[in-house]
Structure 1
């Protein structure tokens, strides 16, 4: 029974990515700078981030705790990779938001929460129970260490980009400014590029279908938003650097 449910959810995760990519080029998700009316009741963006991201921490941790294959060093490293990202995203990042006015639709929070439960289950169940690949030998596999390196590079890019954005505001401020420094020299959204790289690295390091599904979904979700943010900067700031691309330096 569980194998059938697992396969259905895995297929669904790929289908969601296929549907997400074109639709988000036309309708931007209503949070952050793109918050707008018409999406129902709202809550504080701090609370929203915690509620919708924390299931990824908890579900994956439960899969680790009750999994059949969690004792290997490789499995522990994969656990640390996942939790390092999501503990920051669910608990540290929201507490660092400086605007006190930000709101997020409950509908967006609910959809993200459901996705994170499903995604945490698919990846956690695979790594710690369904796959037998992640023994100590996996640490020497080029797929593991190359994926790990990509993940770390993406994490560092993402963290630096978020810190640059955070430094643009004083506590309590809600205004937007042009970010500079790091990869902001070449692109508008290095935070999204970094996150995409993280989960591409995860897909390579796990060499798994759930990892691939997550990487595809991440790109399908964030690439359109990067384009929308890029256009927003261009429209809002007449002096916005013309040489910047949206997501990939020198390309797009």
Structure 2
């Protein structure tokens, strides 16, 4: 059984050099996927604390790692032209030697929008924009010369049952969600229904999952038995405690033998 362990190294409250050390340490420990996020301000702690932008960070992450998948969990669709977003990821994919995951979502952090001059609008507005831009991203990726080195899977984050999960069924190679085991089972069933309606095999979509109310390790066996293929955790600055990552990697290694 193949189960990936991912970690989101949150680009907040730390020097860039410390964050870079954390990426290297996470890969050395055996992390399968290393993510950053796409915000302009910290989401916890001092709201005006140190913080770094996603795509520039991802390019650096590509340079200092050599094995793990890398990506943004997730890019906000509103912050960049979809053609530019695709091209930037293609370029970073070449820097990484073909390890990039293109993560994307509709966006939600109102402060980011207001401070950087984006129209926040409504949730429905942002979802309509995501629906419009996903095919543009795919088209640009196929038109670029040279193309991405790797497969560059598209990851869509979110759990909205009417729109987001349908977009996952239409466009995603990886779906990322969060919550408890019952939430996962319910959302996965809804996603499968959308896949059936569209004529897609649900098994062609990888399921990545994180838990926000406690250690994901407590549910790891149940989640994998239910269909999760990637368990994700997170670490935040300034210290970047990787103890949960170590435990998850040890669990994965016992599982896979």
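Taking distance in nm of label points 7 Å out along Cα→Cβ at positions 45 and 237 from the coordinates of each of 1, 2, which one would give 1.6? Computed on structure 1.
Kindly point out which one of 1, 2 the value 25.5 was derived from, the read-out being mean count of other Cβ atoms within 10 Å over residues 69-76. For mean count of other Cβ atoms within 10 Å over residues 69-76, the value 25.5 is produced by structure 2. Between structures 1, 2, the calculation of Kirkwood radius over Cα pairs in Å yields its largest number for 1. Source structure of the calculated read-out (Kirkwood radius over Cα pairs in Å, for residues 101-156 alone, 13.0) within 1, 2: 2.
When FRET efficiency 1/(1 + (r/R0)^6) of positions 85 and 213 (r between Cβ atoms, R0 = 30 Å, to 0.05) is calculated for each of structures 1, 2, structure 1 gives the greatest result. If FRET efficiency 1/(1 + (r/R0)^6) of positions 5 and 165 (r between Cβ atoms, R0 = 35 Å, to 0.05) is computed to be 0.90, which of 1, 2 is the source? Structure of origin is 2.
Figure out for me which of the structures 1, 2 the number -20500 belongs to, where helix-only ellipticity at 222 nm (-39500 (n - 2.57) for each DSSP H run of 4 or more, over all residues; to 500) was derived from the coordinates. Only structure 1 yields this read-out.
Taken together, the values in this text are just the output of simple stated rules run on the coordinates, not laboratory data. The structure displayed is predicted, hence computed values, not measured ones. Cβ atoms are built from the backbone, for glycine too; each structure is taken alone.
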